[in-house]
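Alright, structures below, take your time with them.
Readers should treat all values here as calculations from the given coordinates under stated rules, not as data from a laboratory. What you see is a predicted model; the values in this text were computed from it and never measured.
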Structure P
Amino acid sequence: MNYLHATAMASLAIFISGCASLSQSECISANWYDLGAQNAMSGKESSYVAEHTKACGEYAINPDFTLYKLGWLNGQSQFCTAASGWRFAAKGGHYKNTCSLYNERDFLAGFRLGKTKREKQAEVNNIKAELKTLVKYSLKEGLTPQQLADIAFERLDLKMDLRFLDMEINRLEDKAQRNGYFY
């Protein structure tokens, strides 16, 4: 029984530590400037330091707020560009008003374009899944000629939708490339 209890407690400790923003060793060795910069470049707000404060507080370690903020400001200036907005949105990032009014306009120009591309790509993936389902269904025995014809027309319609979406994605990528958002 003690073995099971010990195993459960160890598992719980691992689970809880997995939820913390930083582990004890990370708190001890943290370069607060670099951590601030990394947090900003991943789209986190400057208030995210509160998560680190909470995690490190469990080990009686306090973040260096000055270094963190300086790093975060540097990371923010790198993050809040149109090219970064494009990449961030294309990877599925959710913007949390990280940028200042000074650089938010540029960031959002790239972000909106990248988000539109991501949405179009999701539509492509959904259509491809529908096509697979239709192909499987068309192999089912006992379908009438009318059902097979309906499936064929639906497949053609979906393939046309795919072509239009591919053209739209290419147009978005061309626009992003012309604007210097990606290389």
Structure Q
Amino acid sequence: MPLETEATAQIRALLDGLKPNDADLLEALHRVQHRYGYVSGEAMRVVGEQLGLAAAHVYGATTYYADFRTTPPPQTLIAWCAGAACRLKRSDAILRALEAVLGVRLAEPDPQHRYEITRGQCNGTCELAPMAWVNERVVPHMTPARAITFARALAAGASTEEALKAFESSLEGGNE
């Protein structure tokens, strides 16, 4: 076993009470992701040790599920909903608007690690369509114009919260 560090001790404490083998693997990965924003190689190793699983098994589960990241998240993570209800309400145009203004493509973070657009999994809140999640916060009733307002604020250097306020202002003003 490698030398215990403060980081590995924190991960072990996070996993306290989980059962060995496969039973709690996904719970362990979710705990790590929720705490750190991603599942690092070191975290995968500790999860494997704690649960008595091979490193390859933990890596396989981590990389199989779209919910888990293996790299630190950007400052602003935009999860674009690709569900049927959102697509019926022009979410493809929203994606194109975000990509154009931010200068990034789906799943490719910008070089400064400020923002990234990922494909979000539909969560069944179709009454909010089309929607996105920004740093896990639901952003409902998107339109291409509102997406442009939000993205322009980010591209101009606004914080995530400031850009979201610009988006919310566009909702109040009826900006379509």
Structure R
Amino acid sequence: MTMAAKILGGVMVIFSTSAYGFLMSRDLQKRLIELKEIKKIIFLLKGEIGFGMTPILEAAGNIAGRCGDVMGGILRELEAQNGVVKNGSLGDIWKSVFEKGLRDTHLSEREKERLISLGDSLGLKDTQTQINALEAYMDELDTSIEELSKILPTKTRLYRSLGVMLGVIITIIMV
């Protein structure tokens, strides 16, 4: 193997591991953005249910236009299921729509599960119980956002640095 091939291979390894580190840090930043968007959605749902006395599925449709593509699509799909509620519970509909829609997000499994389980507390109960469930979930989101905001700069630097260092180490071993 010629030295030029080793150098080219080393550069490719360093580039690919560095890119992976940058992708990992970007995913963490997108997770924070998605958590903030979910908090906004929950706040808007709380307002629609509490002040507008709007049913949850109709409220989802009302706020879908004020959300990003992924969450807006989930909310529109939820609204489209409005006629199906008579055949099944809202919790089941919420679960199926959110399980399908959250596949392309950067949320952790625990965050996805918690959002999906929120549907069990909505729809068929009185307005105050729904608002209490949404407020409890918002408190949980606040905690998650605060924790992630604290560790984000450190983890971003860590992922990027590890990507570069791993590439350099592999290159040294190869050469």
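The value 55, 16, 8 for Cα extents along the principal axes in Å, for residues 107-162 alone was derived from one model only; which of P, Q, R is it? All intermediate terms of the calculation are to be shown ahead of the outcome.
Working: P: 55, 16, 8; Q: 33, 21, 18; R: 51, 18, 9.
Label of the originating structure: P.
Name the one structure among P, Q, R that helix-only ellipticity at 222 nm (-39500 (n - 2.57) for each DSSP H run of 4 or more, over all residues; to 500) of -25500 was derived from.
Details: P: -25500; Q: -14000; R: -27500.
It was calculated from structure P.
Thinking only about mean projected area of the Cα convex hull in nm², which of P, Q, R has the largest value?
Numbers: P: 17.9; Q: 11.4; R: 12.4.
When mean projected area of the Cα convex hull in nm² is calculated for P, Q, R, structure P comes out on top.
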